[in-house]
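So, here's a batch of structures to check.
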Structure I
Amino acid sequence: MPQHRPAQTRVCPACDGFAAVAITLGGRNRAGHLNTITTHCRTCDGTGTLPSVRGLLNAAATATFTPR
């Protein structure tokens, strides 16, 4: 029976792992190609994944805060 393991990386909830998409602007150019632009997810900066929870906790634990 196969053993199921959880994913090692967390998928971005904003883009569901599809970090870059092409959006059509409508119309076609003289060669017949669609006019498109490429955009990236703002939440994950175009990677499709988020940092692990352990990494975030370690970063928060080692962060130094300076009083004002």
Structure II
Amino acid sequence: MKFITTTEAGSRWNLSSRRVGVLCSEGRIPGVQKAGNTWLIPDDAKKPGDARIKSGKYRKTKNETEDASN
């Protein structure tokens, strides 16, 4: 299996190498390995989806609102 570095993945995915490293440490890229201080990303790995809230609204669940009122 061929691996690429965070810099190479960043240039492919139009992200900074720092952001790719964060995605690796969060476990959002499957199959990554860490060798010393370097993340090794599989060559065929896909760019992870954007996990930000797109609606612009932060919605609380029923349990969160009950906990806040207590």
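Using mean count of other Cβ atoms within 10 Å over residues 22-29 as the calculated read-out, with 8.5 as its value, let me know the right label among I, II. Considering all the candidates, the number was obtained from I.
When relative contact order in percent (Cα under 8 Å, 6 or more apart) is computed for each of I, II, the one that comes out at 29 is II.
Starting from the value -4500: which structure in I, II was helix-only ellipticity at 222 nm (-39500 (n - 2.57) for each DSSP H run of 4 or more, over all residues; to 500) calculated from? Please list the in-between numbers first.
Working: I: -4500; II: -10000.
The correct label is I.
Here FRET efficiency 1/(1 + (r/R0)^6) of positions 30 and 46 (r between Cβ atoms, R0 = 30 Å, to 0.05) has been calculated and equals 0.45, so which of I, II was it run on? Of the options listed, only I reproduces it. When percent of Cα pairs over 20 Å apart is calculated for each of I, II, the greatest value falls to I.
Readers should treat all values here as calculations from the given coordinates under stated rules, not as data from a laboratory. Bear in mind that the values here come from a model prediction, so they are computed numbers and not experimental data. Cβ atoms are built from the backbone, for glycine too; each structure is taken alone.
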